[in-house]
Structure I
């Protein structure tokens, strides 16, 4: 009993340490976002704020143009997510549950896409977009997000579909369901957790994108949140640290909220595809 008790205490201590390591940077970021500029020179960086200077958030949203960056990121991310989910579910279903000649080759083709380094595609993509006059457009970001998000999404969907019994679909077909009714009324509801997993993971990847947006977008009115954070400064060119950290705090807020409410579905979707697939 003593050994068991000591082991459980040690596990709890380790979990508490990991929790502090994970939570403290967010706590420090929130504290830094409400500091006034003089506090950065007169007090240590780890010191708590003397007052809650909420004006930093107002300046970040207005003078820092975070409203524009948020709008651009939301449009680019949400539009790409819609197509990623549609394509990944339909392709995954075709590869796993349908019988046709090249389904194994198509499945391996999309799996191969996971191994392609993103950096190696930047120069060819930029040259192609530049010749087609697509640089500095939201369209080039959206189609790039879709293309690079499909491989992992299809991989997750395929793993989940392999654990889905065929009896359910066979019964639906016997009852008169067509292919579209089967997808909408049977497959999609059963795959709810997998779809949520794809949505959350791809939202994190697209919302945090810096490489593609920096490469393809130079127009400030089309910049996304992550690239917009690089250009936050006041009218004299010096750094407004309170405003910078307020901008960063706002940029991570959608991800924290999304994962807080959907983490259970994400874990279930990941484990179902990994264990049973």
Structure II
């Protein structure tokens, strides 16, 4: 596995420029992720891509994914990732903690930990991953491109071109997510959505327990939940612990996985 910091002084090739232009034209549009993958194919011939966010105290979220030339199993891969491997995944984590960083990460399936490799890579024919990652103390935002087993390995030229494009890819992807946010993604709507899902799993959850868990799923801290609900922090912790006991879980990350299993 190789990791390195991004040198933003490098220039991209003509093909990379054309790919970026195509992505700019699709910002905020429903097919952005397909354009992201297909337009980048002449530069980095990946068969699938996924953009997601994980981190301590944050519900994992898959923003978008797509496939090119193969059956789309990206959602299945995400569910497999959340079934356990995400809890111990350090492949996108910086080697040393030194504040916010933009990293490029290249890893082959043989370098991925056994459980992660078995459930995600081997099970779906994935051979290699190339990522640009924005890392902070408690969050990872990753734009990932995957080579599948039927494809030739990424070349040094492709790795170099990807590094040159990495900051622009990161910025474009994040801007698209902002532009494409639908009304249903509004916090109030999402709170109602998560509460309904939680009630479907465990009807005994009280309104306060639902309110706390729904806000945890939105990525709010316990201090933030206390302020939002007008409660003391110990009270929020009590509601959280009672809800987790009813759901048979112990940690915030397991809350999201519990919903997926249901």
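Looking at structures I, II, which one was helix-only ellipticity at 222 nm (-39500 (n - 2.57) for each DSSP H run of 4 or more, over all residues; to 500) calculated from, given that it came out as -23000? Please report the intermediate quantities before stating the final value.
On the way: I: -23000; II: -13500.
The read-out was computed on structure I.
Calculating mean count of other Cβ atoms within 10 Å over residues 45-52 for structures I, II picks out II as the one with the greatest value.
A value of 31 was computed for relative contact order in percent (Cα under 8 Å, 6 or more apart); which of I, II is the source structure? Considering all the candidates, the number was obtained from I.
Sorting I, II by distance in nm of label points 7 Å out along Cα→Cβ at positions 197 and 253 from high to low puts I first, with the largest value.
When Cα Rg over 2.2 N^0.38 Å is calculated for each of the structures I, II, which structure yields the highest value?
On the way: I: 1.25; II: 1.07.
Going through I, II one by one, Cα Rg over 2.2 N^0.38 Å peaks for structure I.
For the read-out mean count of other Cβ atoms within 10 Å over residues 125-132, a value of 22.1 was computed from one structure; give its label from I, II. Source structure for this number: II.
If distance in nm of label points 7 Å out along Cα→Cβ at positions 189 and 213 computes to 2.3, which of I, II did it come from?
Working: I: 3.8; II: 2.3.
The read-out comes from structure II.
Rule-based calculations on the coordinates, nothing more; no lab input. Bear in mind that the values here come from a model prediction, so they are computed numbers and not experimental data. Cβ atoms are built from the backbone, for glycine too; each structure is taken alone.
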